[in-house]
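Participant: Multiple structures are listed underneath, in structure tokens.
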Structure 1
């Protein structure tokens, strides 16, 4: 797994040159965004259980056959495995977001995921749909804009609302990690 600093060192080492110029500017930017990055990861991690259960429930609402006898979320142990897998995927996405690098997601989560799911008979389209639902939720939490309509009394905001463009780079980065998972399942 590489973080932004390790990636800069590896790139500089491969050139046989010290870190400087654009690499140094990227590291400065990474440090400057550190608190917002931590806030984004904290927002996702703090809401992970609800995000996972809502994503799986949404996936099931769209495909009721999953919870019928013979479906991939039937019986309870298969439903538990589905929830576990969604939680693991979300956790690795937060690791990638924290590190600012997708290598941990690619190496430890996505490597062989499609083949494993295919061998187990997991419907890839449904799994990708659950990830897409988690993506929408994560974006709302990163922007600190959870839906008051659906949360009601359980609504929990992390910070005062941020101007959207301040979070745009983190939203784009997080979205790219979710898209990597969806792409790996397609």
Structure 2
């Protein structure tokens, strides 16, 4: 049975082994090391409940400057990538309505993530294929600060795609799937 604790454990392993291990986000290791990440699990499957949880995470970031970034994880919801994309779109609209566009950014991760125009079996999709559907809320000011010390940040997506394709589909799938194969 999935518990909040187990879902968070799997997510942290995915961040450590895939996101940091493959250097998909060159800024992630620092935030993890500083322990300024908040993880929240929403077990509900109802989109309205999940979006309310999203707004609560925005409020949490508003109220706690010590949290750099928040992962809102949906282990039971948004099983299809299209239903997930619909929820991401609504979440981004809610940010704009609240006036938080430019303050926070939403990064999206899903077990079936597929870049537009990419085939399902493109290893590059694994740069955003997580162990569970999740929304990653980031402070734009933190992103800007991190980018000040990184040459050529525009090259990050291309480097990630190249790395994933070089490693191959079997490797990327195995690496991601190994994050839930314990505990």
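Where a number appears in this text, it was derived from the coordinates with a stated rule and is not lab data. What you see is a predicted model; the values in this text were computed from it and never measured. Cβ atoms are built from the backbone, for glycine too; each structure is taken alone.
Participant: Of the structures labelled 1, 2, one was used to calculate FRET efficiency 1/(1 + (r/R0)^6) of positions 115 and 171 (r between Cβ atoms, R0 = 35 Å, to 0.05), giving 0.70. Name it.
Facilitator: 1
Participant: If mean count of other Cβ atoms within 10 Å over residues 19-26 is calculated from each of 1, 2, which structure is the one that comes out at 17.5?
Facilitator: Of the options listed, only 2 reproduces it.
Participant: Have a look at 1, 2 and say which one yields -22500 for helix-only ellipticity at 222 nm (-39500 (n - 2.57) for each DSSP H run of 4 or more, over all residues; to 500), as calculated.
Facilitator: On the way: 1: -22500; 2: -14000.
The correct label is 1.
Participant: Now for a separate question. Looking at structures 1, 2, which one was distance in nm of label points 7 Å out along Cα→Cβ at positions 11 and 59 calculated from, given that it came out as 3.4?
Facilitator: 1
Participant: Comparing Rg/Rh (Cα atoms, Kirkwood Rh) across 1, 2, which structure shows the greatest value?
Facilitator: For this comparison of Rg/Rh (Cα atoms, Kirkwood Rh), the top structure is 1.
Participant: Between structures 1, 2, where is distance in nm of label points 7 Å out along Cα→Cβ at positions 3 and 131 highest?
Facilitator: When distance in nm of label points 7 Å out along Cα→Cβ at positions 3 and 131 is computed for each of 1, 2, structure 1 gives the biggest number.
Participant: If Cα Rg over 2.2 N^0.38 Å, for residues 43-90 alone is calculated from each of 1, 2, which structure is the one that comes out at 1.15?
Facilitator: So the calculation was done on 1.
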